[in-house]
Structure P
Amino acid sequence: MLIAGAGRSDITPPVGIAHAGWGAATHQRAEGVDMPFYATALYVTDGKLEIAIVDLDVGILTNQDDSEIRTKIASISGIKPENIRLSATHTHSGPVNRQSWLDEGMELIGPYWDSLPAKAAEAVSSARWAAKPADVGVGEGSCSINVNRRPSLSDGTLFTGRNWDGFVDREVGVVAINNKQGDPIATILNFACHPTILGPANKLLHPTILERRAR
C-alpha cells in the first residue's frame, strides 16, 4: 500500500537581504516580500522504502548546502540521504548564495542559509507525520507562457533574448497524489520555463510565478 504525506515550512528571507537574479538590476537589497517562500516536502513509502521529495524556494543549491540539508533531514527523519530528492525552484527573485558579486545585504546571507537544514527537516517531519494511504494519478496539460530565448543574428550568432519562432516545450506534466477519499495530498508539476518573468526592476522577494498560479 502506498502511504504519502505533504508538509512545508516557511523559509521566507528577511527584507534587506542581498537580492539575486539579474546582472542588470540597479538595487542590491530586497525591499519587500511579494509571497512567502517555503520548503515543501512530499513523503512516500510502501512500508519498506521511504523517500522524500523536497523543493526549496531558492535560486540555487551549492554542493555544501545540499549536503548539509540532506544530512539534517536524514538525521531527523531516518530517511537515507540517497532517498532524498532535494532541489531548488530556481527563483530569480530570491537571496543570493554564499558567494556573490553583491556587497549590500550579504550580512544576512550566512544566517539565512544556515537556517535551511532545520527548516527542510521540519517540512519532511510534517509530511511524515501527515502520511496516509494514497493513490497516484498522472496527466498532462499545456501552458504558453514560455518562449525560446535563443534568437540569432544574420550571421548565425546566438544571443539571449526572445525567439518567438523557436522551439518551445509547452507540456506541463502533472502527478497527483490523493488520499483514499480523492482529496489532494500533493501535486507535482513539471514545466520547462526559466523563472525570469519579473525582470531586473523587481525589488521584491518572490518564489516563482508558476507557484503563484499553482497555489
Structure Q
Amino acid sequence: MSYGARAITEGGFQSVPKLTFAGGALIGCSAGFVNLPRIKGSHNAMATGMMAAEAAFEAVKDGRQADELVAYTAAYEKSHVYKDLKRVRNVKPILTRFGTLLGTLVSGVDMWMNQLNIGLPFTLKHTKADHETLKKASQCKPIDYPKPDGKISFDRLSSVFLSATNHEEDQPVHLRLKDANVPISYNLPLYDEPAQRYCPAGVYEVMRDEDGS
C-alpha cells in the first residue's frame, strides 16, 4: 500500500506555452504535456525530454549555447505528443462547460469519435484563466468531512506515513514569494488561504498561535 500526492496541469493542448527561451526549455509536466482524461504524462515527459536533449546537443555542437532551441518546438509539433494532446484537446473545456456528469458523457463521445477520425472539427477555448475561477471564502460552504475510522479511512498523517518519503528537516525554502505577507494578510482573510488545499498530503499549512491568531 502506498500514498502519493501530485498536482497536474489540466489545460492540455490549448494551454501549452511557448516551449523555449534563451538558454532553456520547458519539458514534461512543466509544459503541460499531460493527457488529462487518461491522467498520463510520463510518456510525453520522457519523449519531450529526448526532443529537447537532441536539440540542445545540436545547439552546443554548433556553438549556439545561448540560442533558443527552435528545433525542439519543431520536433514537438511533428511528434506523437502533439497528436496525443490534440486528440483530447476538447475534454477539459467540455467538462468546464457542462460539469462532471454531462461533461464526462459528452467528452467521452468526442474521444470515441476521435478514434474514428471524426471528432469535433474545431478547438474549444478555455473561457477563463485558472486564477479567475477562485471564489472567496465567504461564497463557499465549508466541507464537513467525516472523521476517519482507522479501518477504511485514515487520517492524513497516517496516510502520508505510508508513502515512505523521507525529507531532511530545515531544508532551504525553494519557493520564493515576491511579497511574503500576501498569504496571511491577503489570501487568508479573503480566500482562507487556498494553498492549504494544494496538496492532499498537507505540505502547505497555516500555523496558528495558541490563541488561534
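Which structure, out of P, Q, was log10 I(q)/I(0) by the Debye sum over Cα atoms at q = 0.08, 0.10 Å⁻¹ derived from, given a value of -0.33, -0.51? Derived from P, not from the others. Where does the value 20 come from, among P, Q, when relative contact order in percent (Cα under 8 Å, 6 or more apart) is the thing being computed? Structure Q accounts for this read-out. For mean count of other Cβ atoms within 10 Å over residues 51-58, which of the structures P, Q scores highest? Structure P gives the largest value of mean count of other Cβ atoms within 10 Å over residues 51-58 among P, Q. Computing FRET efficiency 1/(1 + (r/R0)^6) of positions 75 and 131 (r between Cβ atoms, R0 = 35 Å, to 0.05) across structures P, Q gives 0.65 for structure Q.
For which of P, Q does Cα Rg over 2.2 N^0.38 Å, for residues 83-194 alone, calculated from the coordinates, equal 1.58? Structure Q accounts for this read-out.
Source structure of the calculated read-out (semi-axes √(5λ) of the Cα gyration tensor in Å, for residues 147-202 alone, 37, 14, 6) within P, Q: P.
Out of P, Q, choose the structure whose coordinates give helix-only ellipticity at 222 nm (-39500 (n - 2.57) for each DSSP H run of 4 or more, over all residues; to 500) equal to -6500 when calculated. Value -6500 for helix-only ellipticity at 222 nm (-39500 (n - 2.57) for each DSSP H run of 4 or more, over all residues; to 500) corresponds to P out of P, Q. Comparing distance in nm of label points 7 Å out along Cα→Cβ at positions 163 and 179 across structures P, Q, the highest figure comes from P. For distance in nm of label points 7 Å out along Cα→Cβ at positions 43 and 139, the highest value in the series P, Q is held by structure Q.
Values quoted throughout were computed directly from the atomic coordinates according to the rules given, and no laboratory measurement underlies them. Small disclaimer: the values here were computed from a predicted structure and weren't measured. Cβ atoms are built from the backbone, for glycine too; each structure is taken alone.
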